[in-house]
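A.B. asks: The structures considered in this document are given below.
Every number here is computed from the coordinates shown, using simple stated rules; none is lab data. Computed from a prediction, not measured in an experiment: that's the story for all the values here. Cβ atoms are built from the backbone, for glycine too; each structure is taken alone.
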Structure 1
């Protein structure tokens, strides 16, 4: 292991250095340019190292060409204009991806592929997720410098002038939650649910294969200089079982892995690589990893909290957190911090379609599982001893003894959210809030009052008929009707969420400032997301629901001593099964109506029917468990 190389840093991306490194490491046999399309998918191709070394100068300068049909760029790379270029990014870390099932004959080391994060270019324009995030970072930095020049009092509060700034640094971090299980084996739902309620697995000691793989992953993250911070069991899961031969069976555990923050673009690149590394390691040991937002109905889903920060690096080397107030004991945030937080909350309607873009993501965002559905924040209750409210959309992470730790935690994303676009949209929204707050020239107390405003109160930036702050559990404190009134009604389907782009045209302009997003890119994202929503709904979700309903069979008869409750429950089950999946000559079932609406392009109707389907499927699942448990 000590002979292997895991990364190539930007300072070694010159042709001579790369050539030398590849000659010294014959186990690196392939090169892959990783462009990230609008759907968040990283491309992967195997270019032999010999060919790469031979044509390196041209490849690094011009990239490689491919067919746009292989990536998600709907409405951009059309059939009649499908050529795209994948151009290597020489300013980021390159990773070596090792195959531990295939070894090099020359030195016996695992065969490696040099993965180079890249940009996707069409008709001379960068049109990929990585390029959007890069533009967002540059736009934030440039605009913030202009704000410093326009409002010199902002920097004077921190003891520096705008011309003392060497660099504005945007820092971000993500984490991954996942379910790990043995293939072809599943645990009983009620056992999983009971274990979760009792918190029997949360932070417990890992055992056996899961422990081994988790420790290997942490070691590998260290090798890649990704600075792992923690790995632990999450709330979901049950204890492993051991068969007669001493083998562990029925593995079903929820885990979380955290690592250190980085710059925004590097953070998103790191996450893609880490996710693949985790999948490879567990698969190599015979276990399956599920990163889906809600792999199991009724049990905790997988989140991916996104941390957002901003700081200035001065020419004297000092670093100052821009979100932290000068006086940590008497203020929650700085003026810039208040503006950034309000920007996310004010513009979340056009961030949410990017964060929550799949059917699976909506299965997770339901009350009761620490999954946020209300556009609300918590400042922490007390300035001296801040608390953590886990029911809000955006948390303020702060430590009065460590100003550099101040940041925001967006709690709604899941492991399959497109982190590049989530970060880009969030920083665009924060910049909008910062501009409005600094132009308003309000005092710190007035800014705290603005974000704490009550429903019906006028605000200089935030909307009149909304609230944005709660220091209480919003699910325990308020009814659903009250939450919808105070914080806005959350979308329930992918189509409802995407429709927010049209109904919030002014907020959509926030994403487009500085040419970060464009109409073309937003439309491509919408088209791609709608296609996936449609195809999954009619081709997978309805099919899986039908297969499940067919397992709900009659269990009682006269010999089973059936009671009147059994009869009534079964009649309810038959009624719901018929409503959902059985057509007659005169009446169509919900499944058929959804398919027809999708075929006709009537997405509003399909979306409403999807909500009906989800409600009835939840009801019938509960009914069948109750019915089954009452049978001898």
Structure 2
């Protein structure tokens, strides 16, 4: 006599094996998903985002599980940690919904409990999305889960799964007709295809009990975020600039409460919540404000913010064949960076237990406000190797060469991290140059490189010019309080403490190798500023200043005053006045003002 759904048990080993095979199936097809990614924005990374989720599931399910609930618990926890992008977070909420429903059942390991839970979790997935759109991953999830509930003819998961897979395939194929952007580009929805690929691998493994799939990648390292080379014609400019994602711990609010509070910050809002953790995805122009709010309702433990507008513009019409990259320590106005399609590797700022993204989720004014409220000293760190590799993977598919200009290697490990990434399986020429500068002086070097790129100067010649131009740049920083400079190691401790003891107001600069030094000093802030102005006049008389820029750490009024005085003194207006990066603000201290200048040189 055949067993009924109510009594047939699911082997947890077989279930876990099916999850792992489904994950591998999706990872191996990530490039296909990237290529068809056009909704909600054509950023070509849906496959890589879903592959990142699946990689985390594989990493978190290496140990044996002894029950169906334990399998789903591991998958649910891993999916919240590894979720990326719209579809990834919907995936995560769906898996967590299955797990939550299983916990409420008396019988947790039967086929019937499995079917009830995957069907009940449809609502969880829909509720994660502020505005659910049919013709996406959510449609295929619903079609698959509802097709499993076919108890009139079938009584085992081995029979139910293939039938449900067929229904999911039909739903997937129909997504092309459900959304205009999919129909115009003649593709199925990338997220929906990702879910189908997962359940296809899952079904094959559960039914046959045979290992059929192996990871097709060079190493066991985390999946890189590689974006598609394919450009889809029928796409629109994103309404909001940053695709922002934050993972929170210690969250007491419900999913609906978080959605209500976050709604004013942007669109494409998706929230997945389970057992005190929350994964938030939102397209926003204010990622710093999003994080500021979320920091008040939980502990941020992961965050990212991708510049969708820059990606869109590069995809539609890149301005040059050479990609120009710098890091966020280079103080350049944000509108100049976007207008000239300059790519920025953000530094990380650790304050308390929260890590922030320089100039994106943390601005200078916010930094000083938070610094007063946070115990301990804030620290900074260079972009991770994975962050650099992900950027290179995107740029390699859109440019013919990459030029990277980093902050001085004496001040940060960024140069060495980027050099390491440049050595790893690159497909186009990459030149990494230590600017031996920082802040606005580094910004001036980047501006020069951009002008040469736009003028069509050959790649190797640009690299040579950048190295030569370093010698024609200098920055002078007027510092009121030496403590931040000493604590951050920007100037030697012994020198700094001596200057502090006699209450000197130093002028800080960099030496020829990019290391911090005391350039001059005075006994008052006004005397300090006069010495900077006198030095600029002397330099201009002897060598001619081609251009200069002014930056400040939350002291815009003083920076503008400097601009007026120097305009009169040098008969030359500053190229720009802007606030500093949070990294510079952290080391220079509140109220500091700096001027960086470039000498005339032979082109």
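A.B. asks: Taking distance in nm of label points 7 Å out along Cα→Cβ at positions 109 and 173 as the quantity of interest, name the structure among 1, 2 where it is greatest. Don't skip to the end; give the middle numbers.
C.D. replies: On the way: 1: 3.1; 2: 3.9.
Structure 2 comes out on top.
A.B. asks: Work out which structure the value -12500 belongs to, where helix-only ellipticity at 222 nm (-39500 (n - 2.57) for each DSSP H run of 4 or more, over all residues; to 500) was derived from one of 1, 2. It would help to have the intermediate numbers written out before the result.
C.D. replies: Details: 1: -12500; 2: -15500.
Here the read-out was taken from 1.
A.B. asks: I've got another one for you. Tell me which of 1, 2 gives 18.5 when you compute mean count of other Cβ atoms within 10 Å over residues 349-356. Intermediate values should be presented prior to the final figure.
C.D. replies: Numbers: 1: 23.5; 2: 18.5.
Working through the options, I get structure 2.
A.B. asks: Going by distance in nm of label points 7 Å out along Cα→Cβ at positions 45 and 285, which of structures 1, 2 comes out largest?
C.D. replies: On the way: 1: 3.5; 2: 2.1.
By distance in nm of label points 7 Å out along Cα→Cβ at positions 45 and 285, the leading structure of 1, 2 is 1.
A.B. asks: Rank structures 1, 2 by Cα Rg over 2.2 N^0.38 Å and report only the one at the top, that is, the highest. Kindly include the intermediate steps, with their values, before the conclusion.
C.D. replies: Values: 1: 1.03; 2: 1.10.
Greatest value across 1, 2: structure 2.
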